[in-house]
Structures are given as structure tokens and as C-alpha cells.
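J.: Multiple structures are listed underneath, in C-alpha cells.
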Structure I
């Protein structure tokens, strides 16, 4: 009887699962923990062991169990999976041992260890490892790892192989001195030691590196120390982005910018010289034409007098065009940004246009305006062009009214000049800012078509944009935007120049 065996008590009170197997690997006994694992719906007694569980190699496991039960093999450890209806599979680690003294037909005993949680944790770890491996291998930047002792490569991803031109098996276990010129290797090593010594990240915006197939490349590299639990560096992680094309593009852009600056400077000098040289013969033409009209007025008929007026008017218009060109070419030259009260600018503009304002009985209304960071001369020129245009393009049957306003609009400020004139046709609004472009309603109005081009260039120099809003018979608004960074909102002034 089982009571005579001293192992019976251990068998039945053990805190882990145990089954006993007969000579044919059938279960002849199972302790309470084993019954709980297998499930109460089906008794394991009398069933072959491999009918209860499955293994990766059932045939090999069967031979092992038969050998243990027969005494040909002392014991074995293997993993198996227990399938239960309506429940998740459970992974077990089985330890089978031959019983030298068989009890109640038991030739072997198998103790189980439930390793389901450990297997799930291992699977999560494997999935995480595969995920990280996939990231490292598919990131387009080179990733490398060196040991903290001799700075030998212990890891390199696919992008690193492609960049350096070395296979992993060629590079792993070696350091920089095995592949790169000594000065270059010294530079890399010095940075590596700095990272490991300071135990902080180091960012190297640009560093050259000699590669096997691609020649010299420029890298943006970040190096990070990997520390153990005690805070000691054990590895160095490096991430390098190939910025060669970006660097070359930046150099090309810088060269183009320098060429453009040289060209603009030459163009400004040329425009100034031409405008200065052209004005002298124009003055001569105008002066001699005036003398001709004055000294020979009695000898000239009406046609000759009319021709003289045409010549004087043409010379004056040509002088206005040259003056406008000179102003246009000088925008940006000698630029001196400062805190400028737009209210003070409008007062100066009204003073400059006083004769036009009085003769046309124009009414100028200026809303509270902010302080801007800009060139004062440019702002005077800008508003003078806008307000003079608003007065010139007035309706003959109404007194010209002009309103200047400013308002915040998100990340920008919108500033505008609104009039009650005849308006601008929609198909002409974009073209109005082109050089020498005169609008369809400009017949009989003085001007050479440069004013709005000058305004547009000043606005764009401030980082803004300009546009036209026509209101039909109600007039036109010429509005422009400037970044909020160019406006000082806590120093808003009224049109009289005093704080609000």
C-alpha cells in the first residue's frame, strides 16, 4: 500500500505538480497540484503522458520517457505545452526521473514547473528585441556601438555598412585606427574619450570621414555613453547622419547669395551712376527749352508753343522716372532699423504732402498706430506713395478721404491705407505693383508707375506681403502685413504721437 512508502506524504502535500508514470508512460497517479493544472474535466489517470501535453519533438520526448521508465535513462528535463479547452495554453518545464524502487507500478516521477509567465515575458522580450533590431537596421543613419575599453566596434547597422563601405565582419572587433587615417582616428578617439569621461552626450555638427567607396563624407554625429547599474560606462553609442549633400547645397547657396549680393551692389552703383548722368542732359534739355519759350515766345506759333510744352513735360516725366528708379535701387542700402513711431511717420508724410492735401481738400484720418522696428526713411517713402496715390486717384465728384489703420492678425500685423476713390479693377490689382505699370484709370494723372513697386519692395524687405482690396465705387484699400516681431505692442501711439 502507498501508506508504507515514506514519499507518499511528500507526493500529496508538495506545492508543485507531480505525476507518476507506469512502464508504458501512462499516468498512474497525480497529486492535487497536477490535477489542478490538467483540469478537473478530464482525469489524467490512465492516459499516456504525451496525450496530455505536446512538445516540439514528440518522438524524441517519447523515447526519453520510455528510457526513463525502463531505467535505461536516469532523467531528463524538457519543456511542453498543456492544452485545455476554453483556456490559454500553458507552458510547463518537466523534470522526469526514474524510480529505482517502483511503487504501485510507478516507474518514473515527473515534476512540473509552470513557466507560462516566463515564456510570455520571453516572447515580449523577443518581440521587443526584434522591434529594436528592425529600427536599428532600417534607420537611414549610421548606428554603431563601441566597447568602453579599447573602443572596438561591437555593432554596426546596415546604413553604416553602406556608408563606410565595410561589412560588419570586417569591422567588428577593430577600432578606428584599423580603417581611417591616423589624424582622423585621433579625432574620433578623442571625442569618444570625452563622451565616456564626461558621461554626457556630445553633438558634433560636422566631421569629415574617409570611406572606402564614397570618398570623404561629412557627418553630423551624436555620441552617447551607455552606463551600467553603477554608473560606469560600458559602451559608446554613436548615431551619424550623412550631411554631405546638405552641406554642399548650403555652400552652393551661400556662394549664390554672395554672387547675388555682389550683383545687387553693382546694380545699385550702376543705377545711381546712370540716374545721375542722365539727369544732367535732361536738365539741359529742360532749361534750354524754357529759354527757347521765354526768348522767342513772340516768334513761335501755337503749334511750336505746344511742342515746347510737350518737350518740357516729357523731360519732367523722365526726371520723375529716374528719381523713382534711384529710390527703388536704394531700398535696402544703408538700412538702419530702429524703433519708429508710425504716428510720427504719418505726421511727416502729411507735412511732405501738405500742398497736395490742401489743394484737393483731402481729409486724412489716422487710427492709433504701433511702434515698428524698421528704417524710418523707408516707412516715410512707403506711406507717402500710398497716400499720394489715394489722393491722386480720387473721384472728381467727391472730396478725397483717406484712412490709415493697423490691427493685429495672429502672428502678423496688417496695416493699410483706405480711400474713397474710383477703385481698381480686379484684373489690374496684381499688376499694379509692377515697375512702370500704369493703371487703366491713370489717364491724365501724374506719375510714372514706380510708386507701388517701391512700396512692395519695402514691405518685402520687412518680411511681409502686400495686396489690394477694391470696394468698387466705395474706394480701394492697399494693405500690407509685417511679422509681429517687428511691432512693439506696448508702445502704441496715437496719431498725435502721444501714448494712448
Structure II
């Protein structure tokens, strides 16, 4: 017999815990799944697998105690087809047609932690097979149903991006003399690729280094005497390079550079600690920054004045990004918090609850309709913005995910504590794996044509891979030697 219980912080889907029988009390009635799933010779019968006939009896035995019409732990009710398909507070529990990415199945099949039932063996194989066949068959309600339409299906048909007219912007006649030439490279703390030009920029020590990612040619070096660069971003046109960082516990700042000339355009912020996250809005009017002080501050780029500040975060701010259309601002922190704000006013728009460990990175899809968040809880989660609902949870890297970035075509690139870089389609299926890296991968940058993936690690290696076949193309130094 079973008692359903689940730690509140994880977000309930379905929970199972062995419960000893109390004398004289019948705790549950074991109801076996409907018969005739298999013929006498073990071959699958032709009848439909449905919620009413096959899945509900399994859920009734193991899950109804905590997920029913009277007690809906975490807002999840499993005792009716409609409430099951609606999901709970943590988002959808079933992805019709895709068992491997249905969170309910992931937990009960022990393919994602925390395993269900806790402190007990997983459900018997025959029950898991029924649930899996039901989901992959379209999650039918009853024998008279047709396949359910997938809930919150992610649209891969992206609209055309706002590519600026004219020739893509590349640096011209930038200095190539390094600011410093250390004996060994430091950790790669930041990197970015331009949205339209074959240009990839990587953080060095007190400098940022610009490369042509098609020829691997060094295009220039921009000094950053303020300290260590912790964030590099291009504006949406690719004409401005944002570099944020500083010195820990002393000062944090954001500097804007003209990509073509290398000239400094603005210096924004005067934090009492290093800037860890920052971005520039699509109209180039606003810069948002944050770090260990737990606050997000937004500045006017024309005069450097503070437009507004956000003080809802309870831990270090680790990721900031404006939506490509300039309407929203996403921020995340070391406590697992993710928030969406109106970019112009700073008013709160959505709270995205789900991560159970520090959020390390976030990335908007190019149409601004989907946000990806990466966390040390080993998952990448995808969120739609109309209702702020989670539409996908990808168990991406054992030990935690360190970074995530959307390709322009809707694919994803991630890195994690398993030492690997991976690419994924929008349904959460892994496409390719790169590495392992010599050390912990920290940053990823996807080229403008979706053809190359650059990854930097803790040991200072910055590696460029072919995104299609996984071949290593080059290792680019983050602190190049002085020209001869």
C-alpha cells in the first residue's frame, strides 16, 4: 500500500512512498490494469490504450491519495482525464505522443530525479509500458476518443528576424596587441557571437578578443582595464558590443564598444561588486545589469542615468536578457528565481517557478515567444510567455547545466558539469554531443549561420566545433601572443 508524499520544493507530479499496513485498516484496494492488453502468446492486442480503461487504475492505486478532487497537492489532480491533462502548478504533466518528455512518465520511470516512488523501487515494467504506450498513442481518454492535440506544442516555424540592411558589421583596423600575456590562460568567463556577421568574441584577462569564426583570424583586441569580463553581449543589430565585469567586492561596470571601430561609446553603472549579468535592449536605449548585490539596475544609454531598479531577487543575479522584440526583460538568480519584467517600466509580468537550484543562464528564442533557462538542478526548462507556463523540461547534464543558448533556427546549445556540450531540438531530443572539454565548460556561443558552436572552459580552452558533424574546427587563444 502506498502513501503519496512529495517535498514541497520540488513541485509535485506524482508521488509514491511505501506505507506500512495498519492493523485492521484497509488502506487501498489494488486494482490491476484492464485486461486484454496482450494476447495469449504475449503479442500486443489491437485495442486502444486509454486513460479510462488502462491508465486510471494504475494512477488510482499509486497516486490518487494526494492527487484527487479533494486533495490536489501542487494543484495536480489525476483522478479525471481533464485535470490530468491540464497539469499542475509546475506545468504540463503529459506531452501527448512523447512519453520521454512527459514529466509524469519521466518521474515514475526513474529517467529524471527525484525518482518516484521515493525510497522504493520504480513501478513494475508492465505498468510503465502501459503508461508509455498510452502517451505515445496520443493520450486517449477512452475507446471513443481520437488522439489528443499536443498541449503547448512548441512552434518551430520562426518568423523572419529583423536583419539590418547592408553588409554585416566586422571590426576594421582594431589593435591586435594584447593588454596582457599571462603565462597560462584563465577561465573563459564570457563569450558571444554576432547575430549577423562571422564574429565571435571571447573574454581574456583584462581584455576581450575578437575572431572571424569562419577563418579563425584574429580581428582585434579591446582592452577592459576595469577587471575581468563576466558577460559579453551584442546588440540585436550586431553594431554594439556590451562587456560587463569588474573586480570582485570592489567595482562593477558595463562598457559599450562600437564593433566596427572599437571605440568606447558609454560606461554604465558603478556597482560595489562585479557585474555578472547584463544586456542591452533592442532599441539600444536601455542597459540592465546585476550581480552579487542582488539588484537589477537599468540605465539610460544616452546619459547614463538610472531608469529603474529591481530588488526582488533574494540571491546573486546570475543572468539577464532583454527579449529580442524589446518588450520584456528576463532576470534570474542563484536562488533558483526567474522573473519577467516589462522592459520599459520594470513592472513585474511573470514569475517562473520550477527550478530547484541556482539558475546559471537564460536565452530568448529569436521570436521572443520562448525563454530557455538553465540550472544546476540538471535541467533546461522552456517557458512560453503568454501565460508564463513551462512547456518543456529537458534533463540536460548530470551535475548541473552551466549555460544555454538558442540557435537562430530554434535549436538549443547547452553545456554542463558532465564536461559536455550538447545540441537539442525544440522537442527536447538530443541532436549531437561535443567533448568532453578538458575542464568544466562555462560558456557557449552559436555562430550567426548556425554552423559553429564555440565553448569555453574553466582551464581557458576555447574550442570551435562544427555544429552539424561535431568535428573540432579550431582552438582559439583567449590571450593571444603579441604580434611579431
Structure III
């Protein structure tokens, strides 16, 4: 069997870092970890080929080579999925589809021959058995949760690793919290399931064997969901592994804000090599936090929490949302003030969207307020439900937030606010030619041509004087700002 693994293209998004990656000659931020893991579950006598359309073009020759095509996608990739499925179908190729997009919608993809839904550890093997017996069904689904101890290591040799800025591993699935707008618990449950430390180390060893030298993203939706196992097993093992191997990987991940309550855990994470965490802060408004059941954020001094994490050596990337039913017009200025005061440089501000399978989606459906399917991209300025605030006022306020936080002066000011607090990470990636290239290109593109040239050189001079060991990070932030302003321009935010 010749099996082609296809990963459709993402649109330009906040997290694509499309405009930033050009400075280091990379094509995508992350590889398709799900597909590479599925590849390890397929029969060993199959011939496999991966085409990630974010780093290479899909050629007709690839499609003609394939006996069967496996497609995985997230909701934000829908436009590319439709185009890709049409090409596959035109050549009469059987299509096997899985991933978040297809789990939430099968009716919209009549071209698909077989759906492998939910967690592949449970649904792929029955499909393969039926396929071998010549009686494969159209849909394979399971309401159970997989034992991740049985999850195989990804087939990294199928990917063009040099095209990506980071690699990825997964330690756990599930989250103990129950935010109304989040689909994580609907897909993976409330009880975090963790791999063994040995499994994670084996995946890192594979990456090292493949020659990887850069950052690694732990893609867990909440790495600290099972704090006991994390503190007693994984983090000590990661620390020992990093020390035993000359090549030290910087790690980054996602975590809930209660990370700020555990100084021991933060120190352990920093010792293991973590230098960045994405935190769902969402909103400084107490009523909105109660509305969406973000109980882990309620009753806290969120600015102080962020700064405590920063001082532990962990950069906080923040998620923020406007459009809750309880939001008043003052929310836009409050979001701006919070972001600037906390020094959250990478602030993903989005409009609330109702994702399929969430309690928010079910509630809005009952209330007759759903308008259409979500784009899967909460920072594209689209609304898929009728808000309580007039829609135009919400959209205008959202654009104003983006304009105010990503215009050069407030953005560079926020970078300095962060750098004053940040404790230098214990592990940093070695300086490579691409970092020097980024410095050269940014000094021309941003420091000479860009409208932020005075802010750019001011930041570098300030960093050289006050935090010289963080100069590479300052350059990175300057490049990120360029990307974020490009994304804002797509929303007509100038």
C-alpha cells in the first residue's frame, strides 16, 4: 500500500508566525505531530509519504503515487481541506480523514471514504483490520479515552525537519477545568492522561538522533493538569536527560494560571529547560470569568500572577477574549491596560467563538444565537453568534485593542516591561547562522525600512545596556511585532 499523508495549509493566523519565519528561512512553526504519530500506527510494510502543504506544494505526482490518502486537519484549515479533497476525489483516490475538523463535521465532506474520528489509538486499528478483510466502514468513532501509554513514537523521518522553527511532543491529554468555550475536555476529558517519562525521553532522543537542535513545544493543553506526576516523574527525568546530553533543548508549553501558586513547580520547569508558557488569561473582568466558568482565574491578581511566572524564568504568552455576554464597552480599554501592565508581549486577543462540542455552542444553539460555523481562527475578526453587545461595536472595539497593543510604541514599551521582570532561562538554544541572519535582516527590514526603526534601535540599545544576555530575545520580539502588525493589517487595523 502506498499511503500519502496530507496536512492541508493553514491561513495566515496569529500563531502561524508566517511573516516572522521568513527572517530565519523557515516555512512553518510546527510539524503535523498527529499525522506523524498516526504514521507509526500504520502497517510497517506500507510505503508512506508525508506532504505538509505548509512547507511544500502538493504535486499531482504525489496523488497519482498514492493508493490511499490520509488527511488530518484542524477547523482553521477548512478552505485548504476543501480544495485538497477535490483534487484527491478528481483522481478517484480513497480518502481517510481524521482530526478535529472531521470529528466535528462529517456531513460537509462527501468526498471522504472513511472517517477515523476521536483518538486514533482506539479507532485506527479496527479500520485497518476491516480494510484488510475488505469490509471497511465509513465511520469509526469512540467515546472512550485512549491509554496514552500505548501511543507510539512519531515517525520523524517522514518530515522535512529543516523547514520548521520548532518540534513538538505530547505528554498529556485532558484538562481538569471546564471552561465553557473550550473543546479540550469534550475531546479529551477532565482527567489528564500522561505518558511515562521514558516515553517522552524516547521521543526527544529520536529528535536528537534526527539532528534537531532547536526549541520543542509540549503541545499539552495544560501541562500542569496532573501536577503530582509532572513534579515527581517527568520534570526530574527531563532535567537529568538535559544534563546527560550535550544538546539542550529549550521547551515551551501551555499551562493554567495556577502555575503561579507553585514556586517549586516553576523552578523545576525552568531547570528542565522550559522558558515559555501560554496561559489562557482571557479577561480581567470578574463577571466574564464567572460567565465562562474560568474558575481557576477567578479571585486572583492576574497581573501579579503573570509577573511571578516571568520572574521564575518563564515568559507568559497570553490568550485574551472579548465578546462575552457580560462585556461592557469598557472591556476594550481594560484589556489594553492589562496587557501593557503585565508585559505579556505575545498577546493573542480574539473574539469569542463557539466551537462545536462546547457547552458554549450548545447554550447559544438553545438560545437561537448561532449564525454559522466557526472559522476556527478566533483572531480573524469573525463572529459566529449574535453577541449581546452590538456586533459593530464589538468588532470596532476589538480592532482598537489590536491597534493599541501592536502599534510600534506600545509594543516596544511592553517588551521592555517584560525584559525588566524576566529571569534569564537556564537553557538556551545555541546561536546558529539563522539567528545571525535574523539579526541582519531585522536590522534592515525593521531598523532601516520599517516605521518602527527608532523603536527597534531603542530596544536593542536598552537591552544591550540593561539585559545584554537577552539581546537575542529582544530581536525575536521585534520580529514577532512585525508579524503581528501584518496580521492586524489583514483586519484593517492600522
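Derivation of every value follows stated rules applied to the coordinates shown; laboratory data play no part. Note that the coordinates shown come from a computational prediction; the quantities given were computed from them, not determined experimentally.
J.: State the single structure among I, II, III that was used to calculate semi-axes √(5λ) of the Cα gyration tensor in Å, for residues 303-462 alone, giving 25, 17, 16. Write out the running numbers ahead of the final one.
T.: Numbers: I: 28, 20, 16; II: 25, 17, 16; III: 35, 18, 16.
Label of the originating structure: II.
J.: Once percent of Cα pairs over 40 Å apart is calculated for every structure in I, II, III, which label goes with the largest value?
T.: I
J.: I've got another one for you. Taking helix-only ellipticity at 222 nm (-39500 (n - 2.57) for each DSSP H run of 4 or more, over all residues; to 500) from the coordinates of each of I, II, III, which one would give -12000?
T.: The structure behind it is III.
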